[in-house]
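Just so it is clear, none of the values below were taken in a lab; they were calculated from the coordinates. Here the structure is a predicted model, which means the values were calculated and not measured. Cβ atoms are built from the backbone, for glycine too; each structure is taken alone.
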Structure I
Amino acid sequence: MLNGVQGMVGDTALVTREIRGEHSPGRVRARGEEWFAIPLDHESSIPVGTSVVVADIERGLLVVYAPDS
């Protein structure tokens, strides 16, 4: 089991500020904290209120995707 940020891969989070692509990070709430996040599909946007899954960590940003999309 990984600890710290790398241990967040696979966790779910809630989008609190719209994620608008690779160059316009949004924010998510994960493990009770706010994190900057970008979408796994760098062209997509993810609206506020969407439940997402953490796929990776890149340059200190969470890389997320919406499992329903």
Structure II
Amino acid sequence: MSKQVEQFHQMVLVNQTLKEQLKATSNAESFFRLAVFLGQQNGYSFTHKEVEAYVNQNLLTIMRQFS
């Protein structure tokens, strides 16, 4: 799993704009694609598959943070 995804996740937790953008996605696929796009815009480099793996490993934590 990419350390960059984890670092981006930590950034999202303190950046309300990023958090709201990701919360507005309608399904998992669009969430993964947007996470890759926003990550790239903020200097991170990871793939759709890396985001998916990270989310799958941390699903309960992420669900609490985005609810």
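On percent of Cα pairs over 16 Å apart, which of the structures labelled I, II is highest?
By percent of Cα pairs over 16 Å apart, the leading structure of I, II is II.
Which one of I, II has distance in nm of label points 7 Å out along Cα→Cβ at positions 43 and 59, as calculated from the coordinates, equal to 2.0?
Label of the originating structure: I.
Out of I, II, which one gives 32 for relative contact order in percent (Cα under 8 Å, 6 or more apart) as computed from the coordinates?
I
Starting from the value -22500: which structure in I, II was helix-only ellipticity at 222 nm (-39500 (n - 2.57) for each DSSP H run of 4 or more, over all residues; to 500) calculated from?
It traces back to II.
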